[in-house]
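Novice: Below you'll find a set of structures to go through.
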Structure I
């Protein structure tokens, strides 16, 4: 059996020291909206498979609104945008505290409501993950615990029972059949408690939204952080967790 200490000395420390680094070349980033003037052609809205893009007009020009809570990151809107109003965002700091902040536009948005976070979670957090049917997001959550990302260094640990958890990390579209199970899991937790929506499916249902299974994401629980992406990168998941803890902006 290989000596663990000797293995560490030979291979070195693999954990990434730079937090929230940009996406690697092989990964696809979420679209972002620039202040470039939109032609109003509507190609982006027609290309979007989840109706995440809406177009309007004001006194100056066309207004583009992108709901990252519905976005799959397919790049269809970026590839067909003739004015570069929609471009790729390589950042992994994509989590937000409110659903309204998931919606971005080429026009200044009104200030989002300020959500407060209990300081009790700033030092450590015990998480119970609840998967409602998104294996891709589940794999990224698992990746956040490996030696490369090492979410445990922030005092974050995953537990098997909601009775020992401070937060629920929900993945998947939360269909009608999973809604009661998720509610029971939430009710089993002691106060104060948090809910983190990890992935487009958990935020809005994504591609499943509006179907017969009523899989429209988390609809009846208070969410402390939304992590867009289908699936979100491990750094984005860690950003969402730290955001819910009140340790980052």
Structure II
């Protein structure tokens, strides 16, 4: 069989075109993830500031047993989205994501009563820079972070246990250790989760599936950022 170099050229051109197509699709997907995440954070911030400036709302939420509902509700939304995303419609998944962002705003509104506005803004921008840097690393690195992610998840479980224990101990030293370890864990999880979102991307034409994946990716990165921000605030926030 005669070798035809033109066939090789066609194959290389086709492979290059397919690679460019996949890369553009991945970029569009990641942009959608970040847009959802940023919009969710903006909604959370607006709700938190509005609630903190309303004495009536603050008294209604944190002066009654309703505070426990507000504090635990975000966990409920996360579980529903995580375990039921395949059964939910796209509209339902979007609605739950926005509802989650609103409830998170109610839940963390108390930080405006504990910390000064200047320190909250300062820590927010520092956390944003750290998050952006680690997310970019997770997106661009060729290193497989899956093993690193397993270690981080173990650390996260330990962090949750230590936090529950400290509810009863009320130890300032343990709180400092928890906050410092939390910063390291969520910085690492930001890179790991970004790579994971990238790795599970599928360039299928199913718009519904792609949108759901974007919502779940945004939820994951949202949680990484908000926890990083709160841990940083505990370490560097100026109390009133």
Structure III
């Protein structure tokens, strides 16, 4: 069971002073993994536990292109700490089939060579890399950026690319496209929800579930294109 902490404020930041506890707890749990692949080291998780409108959350947009942005920034929780931010003023490098740490397969990624403000640490993995428009372009897969107290070591970070996550696989559970563009509109960018919601038209989810049996390898296939979780049981009729 995972617990997701959302916007837990702190009275201390960019110091070595311990963060104070707060009575404001915005947390949710219960989730399902929808998709993942090794080519960009990503996982897409759907929250089923619910969130409150009173939390006034901002849902990030994304860009599935491969144009180098002028600068990038990240939002993360280093070592499980409160939310932190970092910014690089340089263009990230585009790299293909790059070996990162203990990940078995080489991945397609953005290389952030150096942070000028803030820094990631161990425990920041999976956090988003944003372009100047506030759109997600990658997720932290590895790197050696760290700090000793408030001193940054100057090392790079590696982010699995969103464009690879988008359509690398050929099944729903290996790519983002089926979930983030279920009507196959060809959309290439999406802004944060506060920008999209006033004038945007919500995507219409698919409502199709296919079940078929393959005699060649005695396999029962269930393909869920409804964008909803389904429950099913298999019974021995004998």
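Novice: Using Cα extents along the principal axes in Å, for residues 136-175 alone as the calculated read-out, with 44, 14, 13 as its value, let me know the right label among I, II, III.
Specialist: III
Novice: Work out the source of 7, 26, 34, 19, 8, 4, 2, 1, 0 here, i.e. which of I, II, III gives that when P(r) over Cα pairs in 10 Å bins from 0, in percent is computed.
Specialist: Values: I: 7, 30, 33, 20, 8, 2, 0, 0; II: 7, 26, 34, 19, 8, 4, 2, 1, 0; III: 6, 26, 34, 22, 8, 3, 0.
Label of the source structure: II.
Novice: Taking -6000 as the value of helix-only ellipticity at 222 nm (-39500 (n - 2.57) for each DSSP H run of 4 or more, over all residues; to 500) derived from one of the structures shown (I, II, III), identify that structure.
Specialist: I
Novice: Between structures I, II, III, where is relative contact order in percent (Cα under 8 Å, 6 or more apart) highest?
Specialist: Going through I, II, III one by one, relative contact order in percent (Cα under 8 Å, 6 or more apart) peaks for structure II.
Readers should treat all values here as calculations from the given coordinates under stated rules, not as data from a laboratory. Because the structure is a prediction, the values reported are computed rather than measured.
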